[in-house]
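Multiple structures are listed underneath, in structure tokens.
Just so it is clear, none of the values below were taken in a lab; they were calculated from the coordinates. Everything numeric in this text was worked out from a predicted model, so none of it was measured. Cβ atoms are built from the backbone, for glycine too; each structure is taken alone.
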Structure 1
Amino acid sequence: MKTKPRVLLLSATSGAGHVRAAQALEKAFLARGDCAVEHIDALQHVSKLFQRIYDQAYISMVRRAPELMGVLYERTDQPWLHARRRLALDRLNTAPMIRLLKRIQPDLCVATHFLPAEIIAWLIAKRKLRAHNAIVVTDYDVHAMWLCRTVDRYYVAIDEAAEYLARIGVPREKLRVAGIPIDPLFATPMNRSDARKQLGLDEDATVILISAGGYGIGPVEQLVKDLLTLQRPWQIAAIAGKSEKTRKRLEELAKEAGKLSSGSPKLCPVGFTTEMDKYMAAADLMVGKAGGLTASEALARALPMALIEPIPGQEERNADHLLEAGAAIRCNNLPAAAWKIAALLNDSARLTRMREAARSLGRPGAAASIAEDALTLLD
């Protein structure tokens, strides 16, 4: 009996998106039933200092010094320039990961973060690993950190990203425009009325979904206050993510906010949730960050977006693509954000155009199509 090929998915917990993309792929590979799948967090297999720098420094910089994040992003986005120096540093700190990869000897590696991707590429180039190497880029732009020489496949979100890679020397036959992998749940259609019933949201009101992201980062509380001050007949579903502090403050605001004429609460605070597919199906507009995964989920639900203060670097570039496609507006100034959101919600024709733009950009089946194509590398 032929043994099933071993697929190893590698993510990293610097930002929630890389892990969520790998989890979506894990579901898609498992659903096929024709391979053995394992998902590891690469940062659990590096030196402790390196792990702390990668994980905590990222979150800390996003919260306290986003401008520095932007400067670093731009300075390091120089294709092929510092790859050798960066690899030498990463190799010094990833000995446990290297040992793990040699022990597992997978047939196919699929990385949703650039750190494990380049380690795998180096091991294959040195003939210490016989696996095929696939890289899944989790933003709409491709930063230089994603670039490796020994790669069988790049999966990117949009045509422009594929064209960019081809122009800087990646062979076109290695490129696939697949979208960013999101939970296969998003590929199952759900009508708005059913989603609202299941979540206990008002059936007839305009529903604004505000998301702070998995780490509860962002000016959620102030934005909710400003929207409530406008006294419009909207219902706000505010997702606090993993931030207990934010959730408790939102619950206090909900008590003060009162109810709509239908008797439904004006503000519905939500902690960490695994039902974003339902909340996005229920909403008329999503307000939040421009992370690659969150944006892809919204697009899969044909949900227009109002982007709040995108993090300089990858989020700003994601925002540019979404704005260009007509699927989002951008609120750069928090004091005027509620006013801008209200103006959009008053313009139903524009909102409809944005919904159609989001629908045309969405790729709800990205995870399944990546799994299908990646396994052909083993034929």
Structure 2
Amino acid sequence: MAGNTLGTLFRLTSFGESHGPAIGCVVDGCPPGLVLEAADIQRELDRRKPGTSRHVTQRRESDAVEILSGIFEGRTTGTPIGLLIRNTDSRSRDYETIKAAFRPGHADYAYWRKYGIRDYRGGGRASARETAVRVAAAAIAKKWLKERYGVVIRGYLAQLGPLKIPFKAWDDVDRNPFFAPDLSIVPELETFMDRLRKSGDSVGARINVMAEKVPPGWGEPVYGKLDADLAAAMMSINAVKGVEIGAGFAAVEQKGTEHGDEMAPEGFLSNNAGGILGGISTGQDVLVSLAIKPTSSIRLPRRSVNIRGEAEAVATHGRHDPCVGLRATPIAEAMLALVLMDHALRHRAQNADVVLPTPPLPGRPSGD
């Protein structure tokens, strides 16, 4: 299986399956000298791990990270960093009834047609369990970006099914299990999820993620556009079906006089471009929004076929997220961090000596 590596200079290669002994990754290209310990990575993993509330899968994984290489006397050495997370609470028996059938909305059929074999236990390699190692690797990127450039990456749940969530305060985001930026709406979200869970159905979500204090100049003008790489990285997240940069699809209804971000000596006057023009960062906040589909694993019977092409009703039992978007905020932040880290190193390699007389334009605060 190809396609397990992300990045050019800062490279992440992941391995493992949902119900295998462990998942892990190799991070190559991290500059030497970064102070790093397991606790730096564990903080991010704890934000994503399952079993944190009644509204997500009750699979109980500690997601304890082990650093296998690349660190000496508390600092990165510039050599590959090996990270391992052991699976301790997999229940493969939950999937015995669907090992010869294809779950609607899942990658079961596509995997079968491509490889002629599939790991039916929790989706195997296609499981969102793999995203834990992305979050682990991105913890390294987040720390380096913040220390080197002051870049701050954060996100929040902007919509849960039909419920749009107004942005109130960043402080609220990590104070509830939904990553909602408004604590006052949490009771309504809980009621909605309780009813959804009892019904056996699932729902989608929208996640907004942003990077503040990104310097201008990151990204390439043609095939390595920053927004193109971000879109590809975000689409690699399980269940993501749509990506917007800045105004996104709202640009369809905007006029040029409205969409084009005007500039003044004091800075940009708007940020419809999402901090990226011509594939290159402008110095404004980088803004990305993701559309996440409803969870495909539901206990309600759905029409499908088995490996012999015969009609079969498929219901998935076990421990599943009624809305995978509830744990997606740290994952979206991770993909943003990984891409920015890669482009920071690429820009430094080619353009570190560029000196300009033009002062940088301050970015317009995005707020939400």
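Numerical summary
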read-out: For -15000 (helix-only ellipticity at 222 nm (-39500 (n - 2.57) for each DSSP H run of 4 or more, over all residues; to 500), calculated) the corresponding structure among 1, 2; value: 1
read-out: Distance in nm of label points 7 Å out along Cα→Cβ at positions 231 and 247 from the coordinates reads 1.6; which among 1, 2; value: 2
read-out: For 27.2 (mean count of other Cβ atoms within 10 Å over residues 111-118, calculated) the corresponding structure among 1, 2; value: 1
read-out: When mean count of other Cβ atoms within 10 Å over residues 7-14 is computed for each of 1, 2, the largest belongs to; value: 1
read-out: Highest-scoring label, criterion being FRET efficiency 1/(1 + (r/R0)^6) of positions 119 and 239 (r between Cβ atoms, R0 = 35 Å, to 0.05), among 1, 2; value: 2
read-out: Top of 1, 2 by relative contact order in percent (Cα under 8 Å, 6 or more apart), largest first; value: 2
